[in-house]
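No value in this document is a laboratory result; all are computed from the given coordinates. These numbers were taken from a predicted model, which means no experiment stands behind them. Cβ atoms are built from the backbone, for glycine too; each structure is taken alone.
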Structure 1
Amino acid sequence: MGHGGPITKGPYKPVEKLIAAFEMTRPLLSTIGPPLAGAGAVLSIGGIPSIPKILIGSFCVLIATFGIHTFNDWIDRERDKEAWPMRAIPTGRVYPKVAFI
């Protein structure tokens, strides 16, 4: 796992910081949540919910999953310096205070 210390460079451009913030949400991994929550909804109500309920529920689960991944990066920021040095917080592309917000 460990790949050495964090790799940092000079000041990052705003677009690099924005991309890093998006990467912290683990967008590909986060797409698993809405279908699983939808399956749970179908099983719990015994049918398919209306389209607005599906969209609102999927959006809420997606936002929650994004927050969970970002919070995990914030909690693991010290460990990630060794284990995942290219992640947003260890590289300095996203400050811990910003990730916590």
Structure 2
Amino acid sequence: MSLGPRLEGKVAIVTGGASGIGEATVKIFVEHGAKAVIADVDEKKGRLLEGLLNSSSESTMFYRLDVSKESEWIRCVDEAVKKWGRLDIIVNNAGM
């Protein structure tokens, strides 16, 4: 089953998105036409992944997010909507 039509044009926030399952999720979303916020506390890995995936398009953005802080969540969602005009998917992958 192709995810392309289902993800094309969607905007997602993926917590824990800088490594492991979160990183793989971000890559799959981008591969199938979605935009993704790499939301993670690891800024070094997050920025590295953002640069790698944005080499040909503006398909991702990194946002430093501590998922235990509501105020950071609000700002993260606001930034995603500001950049891409919508938010369709949240993947709560980060461990605490």
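Just a few scattered comments:
- Structures 1, 2 were compared on relative contact order in percent (Cα under 8 Å, 6 or more apart), and the highest value belongs to 1.
- Structure (1, 2) behind the derived value 1.8 of distance in nm of label points 7 Å out along Cα→Cβ at positions 11 and 59: 2
- Among 1, 2, structure where semi-axes √(5λ) of the Cα gyration tensor in Å as derived comes to 34, 14, 10: 1
- Read-out helix-only ellipticity at 222 nm (-39500 (n - 2.57) for each DSSP H run of 4 or more, over all residues; to 500), computed value -20000, structure in 1, 2: 1
- Winner on distance in nm of label points 7 Å out along Cα→Cβ at positions 43 and 75 once structures 1, 2 are ranked, highest first: 1
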